[in-house]
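Each reported figure results from applying straightforward, stated rules to the coordinates on display, with no laboratory input. Keep in mind it's a predicted model, so treat the numbers as computed, not measured. Cβ atoms are built from the backbone, for glycine too; each structure is taken alone.
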Structure P
Amino acid sequence: MTRSLGIIGVGLIGGSIGLAARESGWDEIVGVDAPEVLEEASSLGAIDRASTLKEIRGVNLVVLAAPISKIKELLSELSPTDALITDVASTKTAIVGEAESHELRFVGGHPMAGSQLAGVSNAKADLFRGARYFLTPTENTDPDAYREISAFVRDFGAMPTAVEPEKHDLLMAAVSHLPHLMAAALLKVAADISPEALSFAGSSFRDLTRVGSSNPELWSDILAENAPALGEALGAFAGAMAQLGSEVQDKQSMAKRFDEAREAYDALGGILIERSGENLDLAIPVENRPGVFSEVTTLMGSNTINILDLYVRHSNTERAALVLTLDAGDAEKARKLLRDTGFRAEILG
């Protein structure tokens, strides 16, 4: 029996799903997006050909990977259809409700995977391997539909995790969306205190505010879609900050707060960069010249070393340090490769 997959929005996530599905044995993969995007996606093997919303209703499975603000409109436009539908949006409650209002066979999804690089040109078949992949069934979800989507993401090497849509949105508000607002607020506070403040910022401030440079259009969409849950998280955060502010002169109380914070941080396991040794930061001093970052990242990629994260630590306008977060098992190999090609590299920690 022929299995056909339709992807609406063939960017980094949609393109990676297409590549992963091809490796999983799907017979036909079609895409809906701008013509130039579809042309590139086809040349990379992420899709077989371009399609239309009208035609895509006839495939077995539709993945909505368009911008989050477009998902509800797309669900309305796809109805009626017998196709099984899922999405990859980072908020779920309103989207699941929209799908149920049209009586679609739908299972909400949200892969906890991505890259600092956007677009189908950066899509990878293994992007989801080892990643948690939230699925958000409700009491109205067809059990067979859930099993199909769960098997679909397992084929990519992802770990499906069922959670209610409302709980998912509150979780994302706390661990993803709130930190972006915090970064914007911290940067504004520092800049308002003194125009020179940011030039004196150390690595801890840069780590806390790195997400402040995220795509403005993307994140304004996400935050708007998750406004109810984010409001709840903001209220809890404001309360916590007020409590800390009232205790700041009590050294014993503050020490206890930091002990509690450290215990919570240690409980994250390998999710964040921490002292377990699972991940390490490698700092590479570089000159500020065109192409230097791509030299480093290409060297890593060509030697099958996965970059989990990266950021730039500036010292002045002429020099900087490119900091790569790598699996601990790759760090020594990476350092030797870099030194052999003329770069200095030091493991931080």
Structure Q
Amino acid sequence: MNVLHYIGFDVHKKSISYCVKTAAGEIVEEGNLPAERNAIRQWAAHRTQPWHGGMEATLFSAWIYDTLKPYATQLQMGHPARMKAITSGKKKSDKIDARTIADLLRCNLFPACYVLAPDIRDLRRLLRYRNMVVQQSVRMQNKIAGLLMETGAPFNKVKLHGKKYFANLLKTLEEVPDSVKDLLRMSRAAMEMFDATQKRLVKQLLAHPELEPRIERLASIRGVGEITALTWALEIADPHRFPSIGDALSYCGLTTAFRSSAGKEQRGPISKQRNAWLQTALIEAAKLAPRWNPQLAAVYARELEHSHHNCATLEVARKLVAYLLAVDKSGQPFQVRIPPATSNTPPATVLAPAA
């Protein structure tokens, strides 16, 4: 007789603790596995009963999830912020954590989160690596300027990172130690290497056959560039997992925290529970988008009338999310629609994606 088992996994870098329970909560098996693909496959292949599994989303969970998924009837990854039950107890161990996860599964209380497909996950890893490379390039630029300021060397900060200007600057530096000149050359070489690397990564992502048409549609929104479109596509993955714009705004970190108790409602600052990569890209895009998009410029100006610049930028970012989500769901380029005028309502221009 096939009895469905519920297995909780507490994953770590070198080991995996597991607990197998029945629907009634009876412990069938407990143990530890080495965090190695062959050992995991061998263990899963010897399971004689169908099973549902669950694990917390950590740095090590993705490859373990991919390895176990073919063997499980259902496998879920839990949202770390919502799995407070495994850390709220007085006693905490790997065995207790695995038992708790198994209990959450069998009681249908497991807070599952969305798991990206392996190919999208690989592309997203490239984009995030590109962001790290850009940060290192900026650090090198700041270091070059800092070295010049430390030694009192005059320079034009607008032209400093131009190739020809920098080469001429090194020749004309006076009373600057040779060690500083060597550091300037090394910093410049590192900056150029980082710039070349990030350009190569972006080119590789834009040429991907699955991403290319999607990026082209998203970039049809005026004010949305290649990096913003890439970040949206690879961090959102499937836009249909967001049933409303509000859910997408919350995921992007553009909504405030909400508290309601005893009839009192309280709004806090922007929530820290968000996709930080997407939040950063959208806010940076919102600072420049009003220059290119007259509709977004109108949103910015309208918000600025009764608030400050930061609030106006956030409102533009929220509008960008609405545009991006609509275009991504419809699969059509963005275009301007003019609704038909009525006798009581003057005509107005409204932006919407093509149907």
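Of the structures P, Q, report the one carrying the highest value of distance in nm of label points 7 Å out along Cα→Cβ at positions 50 and 218.
Numbers: P: 2.4; Q: 3.7.
Ranking P, Q on distance in nm of label points 7 Å out along Cα→Cβ at positions 50 and 218, first place is Q.
Can you spot which of P, Q the value 1.0 was calculated from, given it is distance in nm of label points 7 Å out along Cα→Cβ at positions 138 and 194?
Structure Q accounts for this read-out.
Can you say which of P, Q returns 59, 40, 30 when Cα extents along the principal axes in Å, for residues 42-209 alone is computed? Don't jump to the answer; show the numbers that get you there.
Values: P: 59, 40, 30; Q: 77, 46, 27.
This figure was derived from P.
P, Q: which one has helix-only ellipticity at 222 nm (-39500 (n - 2.57) for each DSSP H run of 4 or more, over all residues; to 500), as calculated, at -13500? Before the final figure, lay out the partial values.
On the way: P: -13500; Q: -16500.
Label of the originating structure: P.
Once distance in nm of label points 7 Å out along Cα→Cβ at positions 34 and 322 is calculated for every structure in P, Q, which label goes with the largest value? The partial results should precede the final answer.
Working: P: 2.7; Q: 5.6.
Largest calculated value belongs to Q.
Which of P, Q yields 1.09 for Cα Rg over 2.2 N^0.38 Å, as computed? Let's see the in-between values first.
Details: P: 1.09; Q: 1.29.
Source structure for this number: P.
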